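Structures for review follow.
No value in this document is a laboratory result; all are computed from the given coordinates. A quick note: this is a predicted structure, and the numbers were derived from the prediction, not measured. Cβ atoms are built from the backbone, for glycine too; each structure is taken alone.
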Structure P
Amino acid sequence: MHFDAASAPEHHHSGAPTMLPHLSRHLRLQYQTAQTRWVLRSSEDTVQLNDSAAEILRRCDGRHTVADIVCELEALYDIQGIGPQVQELLAEGMRRGWLD
């Protein structure tokens, strides 16, 4: 996984640190072994995810706050400063209806 903290946006669109993001009940996050890729599946569509997006969305279970997600990923990948990127992905997920 690659998080480029240097190119992270300076502003925050959404994803307050205490927010508990939850994947939409209309979607299923699934790993496709044939393509070695995570996808979001709905009854109408399949969206292929990059590794970073998959790692973030896998933690959108309604139990992890945004701050928890950032801390887990920073510890997992031994990197700091990815909060803005996580927030950007969550904002995009809200716009696309991936998150409740």
Structure Q
Amino acid sequence: MHPHRLQQLVASVPDTVDADQRAKLLAHVQASDRCRVRIERLGAELDRVLDGVGSSDRAVDLARELDGLERVQQRMDRRLTALVEELTSTPRAVAYDDGVPA
């Protein structure tokens, strides 16, 4: 996830969330951002290898690792987005036919 989008998501979480929820959010943010950084680093290294600076075996290894990290990044971003939605949603009272909330 792009750092700006990450900041927007975190900023949308109210300050009223408790310490455990804030710690969970921070763990998700750090994992997502760490994944992004590793993807950028591996992509740059793969580019160098494909420019003739390394072996074809190394290029395949880097491409395989990059593919895995890109899949993990998508999963981490979905989990982070779901957590932010959970933390920012307002609980709704369920009303039954008698008009009394559950």
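Some observations on this one:
- Computing relative contact order in percent (Cα under 8 Å, 6 or more apart) across structures P, Q gives 40 for structure P.
- Origin of the value -10500, where helix-only ellipticity at 222 nm (-39500 (n - 2.57) for each DSSP H run of 4 or more, over all residues; to 500) was derived from one of P, Q: P
- Which of P, Q yields 0.15 [FRET efficiency 1/(1 + (r/R0)^6) of positions 21 and 53 (r between Cβ atoms, R0 = 35 Å, to 0.05), calculated]: Q
- Structure (P, Q) behind the derived value 21, 16, 12 of semi-axes √(5λ) of the Cα gyration tensor in Å: P
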